[in-house]
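**Student:** See the structures that follow.
Read-outs: derived from the displayed coordinates by stated rules, not from any lab. The shown structure was predicted, so the numbers you read here are calculated from the model rather than taken from an experiment. Cβ atoms are built from the backbone, for glycine too; each structure is taken alone.
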Structure 1
Amino acid sequence: MMQIHRLEGFYWVAKTKGYAAAARAYPYPITQPAVHQQVKKLETELGLALFERINSKSLNLTPAGKSLYEFAAPFFEKMPSVLRAIQAGEAAGELIIHAETLLVRHLLPNWVKRVMIKRPQAHLELNEKRKPDVDDLIKGVADVLICHLPEIPDSVAAVLVAKLRPFLIVPQDHKKASTARFSVRDFADETFVAYHRDMLPESLQMQALQSFGIQPSRILRAGSADSILALVEAGLGYSLVPSLEADGPEQKGVIAKRITRPKVEFPVHLAWRKDMPENALFEVFLEMAPGIRKRT
C-alpha cells in the first residue's frame, strides 16, 4: 500500500525539479533530507526509478515518474480548494432522494432548481418511487424521503413541506355533474379509476372510498394522475385524486371537486434519519424546502 506522505514528497520534487526546492515549496516545514527519504522509499516500494538527474540542480521524470505524476498532481493541486470548500460548508456534496411519483412532478422541480442555483456543482440523485419505503432511509439506501408518511419511526426526523387534498374527478359532460351539489356517493355504482395497487395514492383512494361506504364493483387502474384524468375524460369512470393545488388538477374535459366532508388532508413530509452523517448539501436542501417548516 502506497503511503500518502511518500507520494506527496514525490509530487513536490516532480513539480519543483529538485529536493531543496521541494522542501521550500512544502505547505509545512520539512527538511531536504526528509523529502529525499520519502522519494527513495517510494522508488524502493515500486521497484522503479522515478527521476533521472540532468545536472547538479535539476531532476527530470522518468516515463514511470511521468505516469505517476499525472495521477498525483490533480489530487494535490485541488486539495487546498477542496478543504476550503468543506470548511466553509460550500462543498458540492451528494444527496440521494426518494420521492413519490406525484410529488416528483408537482413539488420537486422548483425545489431542486433552488438548490442547484445555490449549489451548482451538487450531485442530486432523484429516484421516483411508486410507494416510497421508510426502510430505505433506515438502511441508508436513501438520504431523504419525500412522501406522505402515515407513521414516522422514532429513528426518523421529518418536516412538513406540503399537503395533499382529495378531489373527486368526473367527466365534464356527465349528467350527474350538471349541478354543484354532486358528491362521491352519486357515482358509487360506476367504474372507479384507481392507481396501481403498489402505489401509495391507491391506498389513500381506497381509504377515502371506505369513508363514504363505497366498495367499487369495477375498477380500472393506471400508473399516474395524468393517465387517470385521461380515462375519466374519456367517460370510462370517476376517480379520487390527491392534489397539491388548491383547485385540484387541471385537465380539459373533467371536473375536479374538492372533497370537504369528511375533511381529509394528507401531510407530505421530507424525512431523514436522525443519525444521518453531517451533509452540507442536505442542509441546503432542507433550507430550500417549500411549505410549512414544522418539525415532527
Structure 2
Amino acid sequence: MRGVGSAGGAVTIVNSLSTGVGCALGIERSVVAEVELESAPSGGVSRWEIEPQSDSPLARAALAAGLERFSNGSGFTGSLKVRSDIPVAKGLKSSSAVSVAILRAVADALGRRVTETEVSRLSADASTAAGVSATGAFDDALACAGGGLVLTDNDRRHAMRRVDWAHSLRAVVWVPEPVHPPFAGYRERFAAFRSEGDLAVSAARSGDYSTAMGLNGALVERVMGYDYSSLRGRLLDAGAVTTGVTGMGPALVALASERLAERVRSVMPEAGTRWVADLRPLSPESQPEEGG
C-alpha cells in the first residue's frame, strides 16, 4: 500500500512559548512524504526502511502516531521517503511540515481521510513525543496543513481564528548559517516575559498582525540573544510592512509588497541565504474561522 502526503511551510507571527497562544502564516515551501506499507503477519511494526536523510525521532513518532490512529490495530512494515525544501532548525516550521506530510501519507496508504485539524493535532502530539517542541506547535502544524493565517490556543489544540491575510504581500526570508539550539528550558525563559507576549497576542487577537509580528520579533531577539534591531530598521526603511524572527530563529522574515520584495531582500545580509516566498492561501478544505 502506497501513500503520499504533503505540507507547506510557515512563518511565525506570534511565538506561543510565553503565553500558550500562537499565530503562524503559511508560505509556499513544500514537504512531500511517501510511504509503502505491508501487513506484518506477527502484528506490530517489525521494521522500517527509512532513507538516512529522512530518518529522525520525529519521523518515527509521526509514523507511529499515524499507524496508531489509522490502522485499526493492524501491524505493518514499511518504508519512508521525505523530500523537503524547508531549511531545518531555522524557525521555518520544517518539523511541523514533515510530521503533517508523513501523517497524511500514512492515512492515504490506509485509505483514510484526515482533516486538517485532526492531522495538526496528531502532528503536535508527535512533535511533543519526539522532544522537538515544548508546546506541540499546533499553530505551526495548522498553517503547514492548510495555509492562511492561524491563531491558536496551543495548550488546548484549539483554532481560534483561520483567515486569509495579506494576499498582496510576500515573505522575504533571510536564513543565516547557524541553527537554533534545542528548545529545552526555553519555555521557562519565554514565560518570564509573559507581559510582552501578552501584548503580541493582544495585537493578533485584534487583527493587527503586523504589530504582533514586530512585538514578537523583539521578544524573541531578547530571549534568544539575536541582535537584529538595526537590520530590522533597514528592512522597514526599504519598504517592509513588518519584520520578525520566525520560530526561535535564527531566520528573520520581512513581509513586503510584491513591488518592494526584491528591494527588501537586497538589504538582507549576503551571508546565509535570502529568498522570497509567496504566502500560501487557505486551502479549499479550510473554512475561515473567527472567535474562540
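**Student:** Quick check: 24 is what I get for relative contact order in percent (Cα under 8 Å, 6 or more apart), calculated from one of 1, 2. Which structure matches? Walk me through the intermediate numbers first.
**Tutor:** On the way: 1: 21; 2: 24.
The value was obtained from structure 2.
**Student:** Still on this model: Which structure, out of 1, 2, was distance in nm of label points 7 Å out along Cα→Cβ at positions 3 and 259 calculated from, if the result is 4.7?
**Tutor:** On the way: 1: 7.0; 2: 4.7.
Label of the originating structure: 2.
**Student:** For structures 1, 2, calculate mean count of other Cβ atoms within 10 Å over residues 131-138 and state which one comes out highest.
**Tutor:** On the way: 1: 17.9; 2: 23.6.
The structure with the largest value is 2.
**Student:** Compute distance in nm of label points 7 Å out along Cα→Cβ at positions 35 and 123 for each of 1, 2 and report the one that scores greatest.
**Tutor:** Working: 1: 3.4; 2: 1.5.
Greatest value across 1, 2: structure 1.
**Student:** Further question on the same structure: Here FRET efficiency 1/(1 + (r/R0)^6) of positions 27 and 275 (r between Cβ atoms, R0 = 41 Å, to 0.05) has been calculated and equals 1.00, so which of 1, 2 was it run on? Walk me through the numbers on the way to the answer.
**Tutor:** Details: 1: 0.70; 2: 1.00.
It must be structure 2, since only it matches.
**Student:** With FRET efficiency 1/(1 + (r/R0)^6) of positions 51 and 163 (r between Cβ atoms, R0 = 35 Å, to 0.05) coming out at 0.40, pick the structure among 1, 2 it was computed from.
**Tutor:** On the way: 1: 0.00; 2: 0.40.
The structure behind it is 2.
**Student:** Rank structures 1, 2 by distance in nm of label points 7 Å out along Cα→Cβ at positions 171 and 203 and report only the one at the top, that is, the highest.
**Tutor:** Values: 1: 3.3; 2: 1.8.
Largest calculated value belongs to 1.
**Student:** Taking 6, 21, 19, 14, 12, 9, 8, 7, 3, 0 as the value of P(r) over Cα pairs in 10 Å bins from 0, in percent derived from one of the structures shown (1, 2), identify that structure. Intermediate results must be reported in sequence, preceding the final value.
**Tutor:** Numbers: 1: 6, 21, 19, 14, 12, 9, 8, 7, 3, 0; 2: 7, 31, 34, 20, 7, 1, 0.
Here the read-out was taken from 1.
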